[in-house]
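Input: structures, listed below.
None of the figures in this text is laboratory data; all of them are computed from the coordinates on show. None of these values were measured; they are calculated from a predicted model. Cβ atoms are built from the backbone, for glycine too; each structure is taken alone.
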Structure 1
Amino acid sequence: MKQTLLRIREEALRALSENGADLEALRIRYLGKKGELTAVLRGMGALSAEERPVIGQIANEVRAAIEEEITRRAAELKVAAIEARLASEKLDVTVPGDEVAVGHVHPISRIQREMEDIFIGMGYDIVEGPEVEYDYYNFQALNIPPDHPARDTQDTFYITDNILLRSQTSPVQVRTMEKRRPPIRIISPGRVYRSDAVDASHSPLFHQMEGLVVDRGVTMGNLKATLEMFARKMFGEDTRVRFRPHHFPFTEPSAEVDVSCFACGGKGCRLCKGEGWIEILGAGMVHPNVLRGCDIDPDEYSGFAFGMGIERVALLKYHIDDMRLLYENDVRFLAQF
């Protein structure tokens, strides 16, 4: 029996050393309930009282040796597996990486943020409003009479007789004057909708930014100074501003505002069509009826308002000759910005 135990230990240690990949199978083979060592121990009942302790000690030593070897091989195999995994997953940080396509800000958003930063620097707040608007805020409260051409269904997207897609961001000005008391100094950027055919300079959806200032003693001079500051910040310090008389129902007096061509400095070029000036926005003093409709006394307060197309500013700023390019999502075009 002693020789059998020693043989089992020798065979087990050799098997673990030579082929220890399946340690659980080897453990069951030698130490399990039906294993070789267990089978030998079942015969200890036939031994004499003197032999039994000696064989028992040898059996315990054999079991301990096999268990110790299994533990050692398990640790050894674990280390080897980790090293193999590290070798297979090794990353050479000196190898150049693949170029990753990174998105960037759309030119319309870029221009809008730049415009917002300019007016925020002058103390304006940004206020937004609903794109689905009531006729009252889009027209009536802005002193636009029922028979005005702007109300025609050919120019405006009506949802019902009283609800429409806003054709300008001016309704935000009215809503603000209803909620706030002067002094008021806001800009209202956002999407607007008009029933225009798509071409190089028109779209049924585009973006506007309008501004409003209401306070005591506000004059046309304040409006001119504000727009001059904006033009210089947006188009260059040498940019000049020109006012031309015009008519808007919600301002009186009203003006179309031009900036000197920043491409030729006013000498005349293709961008300004040889005129030296580029029309950029409409502006004027807030009509007393508009103030009165918002419960602001026009005898005590005055104000000015202005509005411009963000796409138009982008076209001029980046010398783009077709507004459709801004909406076609051609990566080759957008990557230039």
Structure 2
Amino acid sequence: MLERKVEAMRKVAIVAAASRQETKMLDTEVEMMIPLISEVKDKTGLDQTDIGFTCSGSSDFLAGQAFSFVMTLDAVGPVPPISESHVEMDGAWALYEAWVKFQMGVIDTALVYSYGKPSPGSLQDVLSTQLDPYYVAPLWPDAHAVAGLQARSLLEQGVVTAELLADCALRTGTVDSREEYFSQPMLSDPLREADCPTYADGGVAVILASEEKAEELCEKPAWITGIDHRIDAHQFGVRDLTTVPSARIAAQKAGVHDGPIDVAELHAAYTTHDFLLRKEMGLPEIPTHSQRSYPIKADTLMASGLLRIAEAARGIWEGEANRSLAHATAGPLLQQNLVCVLSGERN
């Protein structure tokens, strides 16, 4: 019987990150990304000739034109020619593609970036284009209306209560008191304004490095010890909207439960999503300060997930955590979920 040799996964670390978010940014996408990409290169001492692979995430629908990401490559620089790829996804999936490149053994460094600029138009309409094209999209429900359907299911089945949603809004800083929360009118019944995201323009850039390079470029690399992404069904009618199997499986495969989590950065744009993600991934229902969901206050389409990974890495660099979890989501109602576990220790 032949024995198959199984090669160990290459160790990959995040060694630098830079980000920016504003409610309404006057800069173009290129102008927004140039200082961020320059910053991560300066932090590591790398120039473009030292970077083996570049991958970006953005939305042509949001930009309003096909292949819009090609223009933003000007922020990287047209010379010298580069090995480059793009995903029409949150930048967290661009990071996953780069991680796969590392596992193939073809690169030792990578630049990953993503950005979104919803302020010029209606993000709610853009998000409707990702719905089922036959039964749901022709109705043009906006994102808040779709989230309201899920929230109603959660409340009526007793999975969550209005009090728990109020506590989440208070914890994430969208209100200052429970009284303020319950005094708000419904934005998309049963969701109030404090339950829903505030959209922001923004971008993020990170640099990844292999085991051979990471400690040369960063004093304390944030090692990727586990990463996985899963997808639930697209059609709402075949999903149980009170559960998120893809998040649960991704967390298991990424090794979330292999040790204590000091910092959890969740891409939860709604209070209901925050609650569901904690439930599915086995995190405390009432988290500590180090387990947070910022996108409720500032959600940047195509960048919030990569921002969560960058913040989880920053927690390790700054000594707040030895082991952190970052989560990204895409698609309607948490349809697609990516979980990345980072550690301050290489093993």
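A few comments on the model shown:
- Which of 1, 2 leads on Cα Rg over 2.2 N^0.38 Å, largest value: 1
- Entry that produces 12, 23, 28, 25, 10, 0 once P(r) over Cα pairs in 10 Å bins from 0, in percent, for residues 83-178 alone is calculated, selected from 1, 2: 2
- Answer label among 1, 2 for the case where relative contact order in percent (Cα under 8 Å, 6 or more apart), calculated from the coordinates, equals 24: 2
- Of the structures 1, 2, the one that -10000 was derived from, the read-out being helix-only ellipticity at 222 nm (-39500 (n - 2.57) for each DSSP H run of 4 or more, over all residues; to 500): 2
- Distance in nm of label points 7 Å out along Cα→Cβ at positions 99 and 163 - highest-scoring structure of 1, 2: 1
- Source structure (of 1, 2) for FRET efficiency 1/(1 + (r/R0)^6) of positions 131 and 203 (r between Cβ atoms, R0 = 30 Å, to 0.05), computed value 1.00: 1
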